[in-house]
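Next come the structures, one after another.
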Structure I
Amino acid sequence: MRRVRSVGGLLLAMSAGAAWVGQSARVSVTPVLEELIDSLRATGSLVIEGRTVHANPILLAAYERHDFEPIWSRRADLTALLRAVNAASSDGLDPDVYHRSALTGLSVLPLGPDLAAGLDLLATDAFVRLSHDLRFGRTRSADSTGLVEGMGPFGSSDPAADVLDVVASGLLEQHMSALRPKHFEYDRLVRGLAELRTIEHEGGWASIPAGPTMRRDTVDARVPMLRRRLVRTGDLGHEGQGPEEPASRRFDRALEHAVKHFQRRHGLNDDGRVGDRTLEALNVPVERRIEQVRVNLERARRAERDLPADFVSVDVAGARVHVSRSGTVAFDTRAVVGEEETPTPTFSAVMSYIELNPTWTAPRGMVEDVLVAVRADPRYMADREIGVLDSAGVSVDAAMLDFSTFTPETFPYFFHQAPGPTNPLGRIKLMFPNDYAVYLHDSPARWAFAEEERLFSHGCVRVEDPIGLAVEVLDDPDTWSRETLEDAISEGENLAIPLTRPLPVYLFYRTVKADRAGTLHFYEDVYDQDTAILAALGSR
């Protein structure tokens with residue numbers, strides 16, 4: 001691994017008028033750059049001023065296209081790059097990943113060919129990496145060429161030419177800004193990150209000690225602390241309400257209203273009481289909330305770039321279903337998602353039809369549950385109208401089977417349930433064909449929707465108000481209103497209703513999201529996925 005260092009290891013601050021590489025030095029720098037590129041291609045990486053540059057194919061091709069001449073010969077281009085690198089912090093990225101310190105320390109003195117070539121290479125590497133990370137996400141997998149989806153961040157089939165064109169355009173910052181997701185939630189997360197960092201800079205918020213549950217009209221020495229905590233995050237005062245007696249230890253009406261607002265933002269039941277779970281959420285330090293926002297900005301770069309105007313989304317971590325239309329949340333309801341052992345996957349598909357009074361075939365992962373229930377209760381299948389089908393779909397006489405002899409692996413049949421009040425799919429399911437056999441559906445287990453942590457399914461998504469969701473996605477109130485759907489369901493017949501305008505469905509795993517008002521909503525990392533992303537993002 002070749003190492004390129006400055007004389008004495010010292011780089012002085014760049015003055016406003018300093019040039020990156022003077023015109024007279026370009027001729028002597030070019031052969032050094034060609035040698036560095038050859039070495040980089042052969043060894044796979046170089047260390048320059050303590051920073052590692054990898055053999056990214058875009059970088060290599062850009063220098064070959066440029067005949068190994070310096071790419072950053074104009075001071076204005078480098079200044080623009082440094083501004084873009086510093087601005088990466090607002091996106092939750094770490095500017096030091098993009099060689100900020102080395103680039104900021106450019107010498108005001110004429111540089112020797114070795115150092116000038118090395119620093120030019122650092123600048124190009126920073127530009128290529130930051131552009132890629134803004135467009136595709138820092139943690140998104142790349143293919144064997146180092147590119148995502150076979151193209152560079154600027155979208156053409158010739159990413160090396162893009163690098164040269166963008167630098168030469170004099171509009172580097174504008175081009176890079178256009179790489180960010182153009183979705184209101186990304187903008188709100190950026191704003192929320194800045195607000196949380198301001199709170200952190202001002203000392204964060206104090207923890208509230210444990211104690212009895214605080215509720216309306218109770219008197220507690222911790223009430224003033226609670227009030228200050230909720231003012232700090234805008235929960236108290238978000239609609240203009242203020243405390244009836246600011247210094248009072250009495251839990252007043254305004255404080256109850258603020259607690260409910262906080263609870264709704266944190267996926268908690270909004271009962272207005274500060275018990276153990278609400279207190280735990282209140283005491284999460286601001287540093288942790290900043291980390292969460294950074295992680296979810298990265299998720300947005302990876303998965304939320306090109307969202308259409310109208311779509312259905314499932315927030316898996318928050319266990320909610322939304323319908324967005326033209327940037328507005330037109331419908332929102334609670335959901336039940338997969339247990340930790342059978343998590344709901346994240347993917348996208350297209351919803352094409354709705355099925356009333358659906359039948360249910362037990363997925364292979366649930367065969368053991370049914371076998372255990374049948375052994376415990378001989379009438380289990382009859383009471384629920386569950387039958388047995390062979391691989392050809394032909395009914396098998398369950399009375400002729402000895403279920404005690406089967407394991408889930410050796411059971412050669414399928415459990416099949418007719419429509420009815422005990423059917424696990426309830427009265428309706430909303431279908432978007434996919435490889436995971438996951439869909440949205442009703443559920444007879446209504447109790448589950450009242451839970452704060454709703455992880456009870458085998459991967460599918462149960463919807464608290466599936467009829468309301470169906471009305472919204474059908475988008476044909478004259479034909480399919482809530483009443484007409486209820487009437488059709490009451491007839492008991494299995495019926496498929498195609499959507500005249502199929503809707504994309506996105507299943508996201510987000511532990512922070514922002515609403516249209518810019519308010520941040522935090523959810524538990526129920527599948528423990530934040531830690532790996534945070535580690536990949538690097539330091540704060």
Structure II
Amino acid sequence: MIKFLRIKNLATIEDIELNFDEGFSILTGETGAGKSIIIDSIRLLLGEKGSADIIRTGKTEASVEAIFKLPQEKEELYIQRQISGEGGGKVYLNGILVPVKRLKEISDSLADIYGQNDHIFLLHLENHLNYLDSYLDAFSLREEVSLAAQGLRSLLREKKELETRERERNQRLDFLEFQIKEIEKAGLKPREEEELLYERNILKNAEKIATLIEKALDLSYAQENSISPLLAKLNTVVHELGAFDPSLQETSESINQFAITIREFSDSLIKFRERQSLAPEKLEELEERLNLIEKLKRKYGGTTSDILLYLENIKREYKELLGSQEKLQDIEAQIQKRFDDYKAKAEKLSLLRRGGVRRLEKQIEKEISLLGMKKARFKIKIETEPPQEKEMEKARENGTEEVEFIISPNPGEELRPLRKIASGGELSRVMLALKTIGKEKEFLKTLIFDEIDSGIGGKTAEFIAQKLKDLSKRHQIICITHLPQIASFAFHHYRIDKKIDKERTFTTVKKLDFEERVTEIGRLISGSLITGTALQTAKEMLTRNLQK
């Protein structure tokens with residue numbers, strides 16, 4: 001519902017603010033006062049086109065702002081739309097700049113406008129089908145149909161992919177087999193390349209390493225003055241000193257341990273030296289291995305780990321391709337089963353729809369008759385296209401029916417699509433009937449009725465007013481009217497006035513209290529010359545109808 005509306009520099013409006021409440025609100029005023037501008041501003045908020053022509057003379061920009069309370073939610077939505085003199089403009093949702101088309105996307109959840117040129121509900125035949133299903137409480141069954149259709153299309157896509165792959169199957173199998181054999185023949189191991197590069201570096205520097213080993217051996221034990229002989233001599237001296245100081249015995253043990261470490265180190269150096277004896281042959285093998293790995297890297301991955309992962313993937317694909325023929329047969333059986341399930345559910349939904357159409361037609365005809373269209377005929381055109389096995393991909397999520405509302409407003413006229421109806425008043429009354437009968441789940445949506453009182457009066461006007469009031473228990477209703485019967489039923493009343501000041505025209509809006517409403521309804525009764533009788537009648541009407 002709309003909680004707040006501000007319009008600035010739009011046509012004859014300079015700057016007005018409106019606070020709307022829940023329930024039934026009425027806009028009244030003299031012809032040409034600017035009531036339609038209020039509705040046009042809301043149209044802009046719902047994504048309708050805006051041109052520079054609507055900007056107030058002398059201004060470079062017009063703007064409309066509104067705060068909506070979202071249906072069944074606590075959150076509020078702030079919308080601001082600006083129209084510039086160049087014909088462009090900007091849209092902000094909660095302060096964030098968005099394209100104008102975004103307003104169209106969310107407009108269905110915010111407000112509906114019913115008037116001469118407002119056929120949003122009627123233009124899309126899907127809305128007619130949705131209305132029928134809502135009336136019949138068919139959405140649960142329709143959801144089953146939708147899920148069945150989605151599952152069927154998913155299987156059809158999978159089959160198509162398998163068939164495409166089947167045509168390329170043999171060629172792909174040969175190619176994968178070659179790749180698998182090539183990689184497996186190499187016998188790669190994770191991180192093998194890093195280990196080979198490390199070993200190659202050692203072998204390439206074998207001469208330098210051998211020299212360093214000899215020096216280390218000379219220093220550790222080979223020469224007379226190397227560490228091992230010196231440690232032996234040192235240990236003999238310390239041992240003799242131990243006869244004079246027993247604590248030195250521990251030092252002797254440390255020297256022995258160090259001597260053992262030196263001998264182990266020397267043994268390691270000797271083994272390292274022996275490994276280098278085959279360096280030329282070993283290096284050649286390493287280079288061949290590294291060249292093979294480099295060749296495989298260029299074809300299959302950046303590292304040996306990547307190549308092995310690629311091998312795992314193509315093995316899986318190879319296995320899937322080998323079993324694709326069996327899988328194709330299996331999926332064809334699944335498709336037939338899913339199609340039969342979709343067909344059964346769609347037929348059940350079709351029977352429900354066709355069984356309820358006549359009941360809905362009679363109820364709508366009765367409602368529009370009470371709303372002043374006594375001779376109107378209302379029909380629901382329903383066409384079924386049964387699902388065909390040859391065209392399974394055409395299975396529709398909303399079932400097999402096309403639904404359209406058609407009407408003959410006057411005797412002798414042929415039934416025509418409701419969306420092409422000429423009269424704005426008739427359209428508004430039909431939409432009021434649809435909303436009254438309907439079982440929509442949304443609450444606090446804004447419904448705006450324009451021209452609903454065109455060509456009616458008396459008891460019909462009073463009946464329409466009561467319907468609007470009843471509907472306002474579920475939705476916020478805003479209605480433009482010239483009839484006192486309708487105006488007297490509303491909870492909230494706004495008067496639109498036009499005045500001229502310093503040769504400029506201004507449109508103003510005022511929310512009326514009870515006494516001001518009596519005066520305004522008196523004007524609607526008797527015209528510009530308000531009589532005492534009109535005021536008395538207005539007060540009685542307002543008092544009586546507010547209590548209904």
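With helix-only ellipticity at 222 nm (-39500 (n - 2.57) for each DSSP H run of 4 or more, over all residues; to 500) coming out at -18000, pick the structure among I, II it was computed from. Derived from II, not from the others.
Computing FRET efficiency 1/(1 + (r/R0)^6) of positions 89 and 185 (r between Cβ atoms, R0 = 30 Å, to 0.05) across structures I, II gives 0.95 for structure I. Of structures I, II, the largest value of FRET efficiency 1/(1 + (r/R0)^6) of positions 361 and 489 (r between Cβ atoms, R0 = 25 Å, to 0.05) belongs to I. Ranked by distance in nm of label points 7 Å out along Cα→Cβ at positions 161 and 457, structures I, II are led by II, which has the greatest value. When relative contact order in percent (Cα under 8 Å, 6 or more apart) is computed across structures I, II, the figure 16 traces back to I. Taking FRET efficiency 1/(1 + (r/R0)^6) of positions 65 and 417 (r between Cβ atoms, R0 = 30 Å, to 0.05) as the criterion, the top-ranked structure out of I, II is II, with the highest value.
For which of the structures I, II does the calculation of Rg and Dmax of the Cα atoms in Å return 29.3, 94? Clearly, the read-out refers to I.
Bear in mind that the values in this text are calculations on the coordinates, not laboratory data. Being a predicted model, the structure only gives us computed values, none of them experimental. Cβ atoms are built from the backbone, for glycine too; each structure is taken alone.
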